[in-house]
1. Quick check on the output: 38 is relative contact order in percent (Cα under 8 Å, 6 or more apart), derived from one of 1, 2. Which one produced it?
2. Computing P(r) over Cα pairs in 10 Å bins from 0, in percent gives 6, 28, 34, 20, 9, 3, 1, 0 for which of 1, 2?
3. Could you tell me which structure in 1, 2 was used to calculate distance in nm of label points 7 Å out along Cα→Cβ at positions 45 and 117 as 4.0?
4. Starting from the value 2.4: which structure in 1, 2 was distance in nm of label points 7 Å out along Cα→Cβ at positions 213 and 237 calculated from?
5. I have -12000 for helix-only ellipticity at 222 nm (-39500 (n - 2.57) for each DSSP H run of 4 or more, over all residues; to 500), calculated from one of the structures 1, 2. Which structure is it?
6. To which of 1, 2 does the computed value 1.3 (distance in nm of label points 7 Å out along Cα→Cβ at positions 141 and 269) belong?
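Nothing in this text is a laboratory measurement; each read-out follows from the coordinates by a stated rule. Values in this document were obtained by computation on a predicted structure and should not be read as measured data. Cβ atoms are built from the backbone, for glycine too; each structure is taken alone.
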Structure 1
Amino acid sequence: MLDTAIIFSLLVESFFFILWIKFTRSGESRSRDIVSGAMFLIALFILYRVFKLNLDFGLVLAIATLIAALSWILGRVIELDDLRKESKSYFFILLVITCIRSFAYEPYQIPSRSMVPGLQVGDFVLVNKHAYGLKFPGTNYLLTELSPPDRNDVAVFIPPHTLCETKPTDARPDLADLTTAESQLFLSKFKNLQESRCVPLGIKFVKRIIGIPGDDIEIKGYEIWVNGQKLKQEVISSNSQENLIKETLDQGVHVVRTLGLSDYAQHKWKVPKGSYLAIGDNRDNSLDSRAWGYFSEDYLIGRADYIWMQWRSFSELPGFSRNTKIQ
């Protein structure tokens, strides 16, 4: 459902755009400057609403690029050089940004502690948008074939409970295979999460993929079995606050954090076709597949490859000491 404030702002922006053309053609420079200022303020408000509503910025960029192209064409048709020149310059700038962000790398800031110690709150990561196949900007439509994620990938995706239209059976297609107690527990937890967190376009999460289609995954406490093989885990640090454990998954090695809160937790999954199982490295402080089930390949965004900056808050300066490849 479209936001009323954005729709109204776009209508007002269109009206001012017509006025801008009128004042430019008549040579009323002062009126044109006033209208330009008003259009700039409205554009800032629209951007504010876009970020507040967590709308896909790639789609916003694609729409802005299209508008710039149409304005460029309009400037040529009505023979208005100011409109043609400005629209042309904006079009090429927006086109380059849209292509880089949609098909190469997209910046993403880590919002929570679910991937500690590898990823900290405030880390800015580069998300590889072509790792799993190219998609049309702002949509789930694949332009190329899907390149399936590997186990141990740190993936950015949209989990099912953040999408208001998702049904519990979409998140757990194997719901009928669970015991009555297990299915009721999952249904209750999923519905509560969805009611409190869902938005029309979903929310991006970043987690580590531990299960791909066809995998049998079992967790007992902090020990994990993948297709009957227990993951190698080695304690590298332990104190009264936390335990840091080096974990090996396939050929990848990463560090996970435990607090001793899930010693007796047990989970078992058979990952269905087209779905993935994802868990945070901060095992006792992560909202992941243990709570909301599987996420669909349709909602893959990309693979988090690099930390390129850290900026925890506006009261601090950004830093680059954590720049590294994500393990």
Structure 2
Amino acid sequence: MLDTSTLVILVAVVVLALAFDFINGFHDTANSIATSVSTRVLTPRQAIMMAAALNFLGALMSHGVARTISSGLVETKMVPQYVVIATLAAAIAWNLITWYHGIPSSSSHALIGGLLGSSIAFTAGLGIVKWDGVVDKVLIPLVTSPLVGLLLGFAFMKLLFLALSWATPQFVNRWFSKLQILSAAFMSYTHGMNDAQKSMGIITFALIGAGTLPMGANVPVWVMILCATAMAFGTAAGGWRIIKTMGINMIRLQPINGFAAETAAAAVIATASAIGAPVSTTHVISSAIMGVGAAKRISAVRWMLARDIVWAWILTIPITAALGALVVLAIKVVAAL
């Protein structure tokens, strides 16, 4: 039985995790619907409602990524609840900053960076980190998943160009305006499979740390439902600044381009979810859009904007790690007074 103070802190962790999940939903709405909105295949309202429903469904279908977050990155039993609070505070702050500026950064890596930084600050050492898990599940996918998304988007678009070289633009637009609805649905579903898992993982991490679950436990059903619901409501709230960056500012898209980018990205994300790798859906869909644009012609992509997005990818983990560490140090100072 938990004492009152532990229970209050645990409830605070759950509330913060759900807030992160909600923000993740509207921050990353663009991942699954930006191309559909920009090509006018779906209205913004239609796209958001579809994305919300399929994010919810996808979030309930897997827990491999959640297991990685809850027990695969740091020594869970060594971490007190205020470290989890610092993790979530850092990730939420970075998500809001990048959302405000319309930068499609990674909510996943914001959470992971916050967790690593706050855990290291708590122990004042690197031994708390499971470096094999960080390298295998975070750093390698951090590099490879955008590259695969870029190459797959490029190759898929080139194949479509070859296969449809005989078709008129009217024929292509008519058919792919329908097919893109399916690709957007697939993208939304896989987004839920991977992104909602992070909040499920951090709540499970807190429950294990509090001693209410055994080490390596699966995500409780109530946690899955709460996180899936928060992600769905966040998605329904929309994220127009990032939708504009990805769907309009980066490259002008036609339905066939949106179909290629979404299908390529969703395939990468589904594969990562199957192996429990918490990849960035933002990184994958952004790079797939770049690949599709480059298949049209290299100059079709606004590479200066793409450069700014890549810098945000590179800086996310170090900045959120620093933010998480600062919050932990501030808590330690206050507790010592």
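1. 2
2. 2
3. Only structure 2 yields this read-out.
4. Structure 2 accounts for this read-out.
5. Derived from the structure labelled 1.
6. The value was obtained from structure 2.
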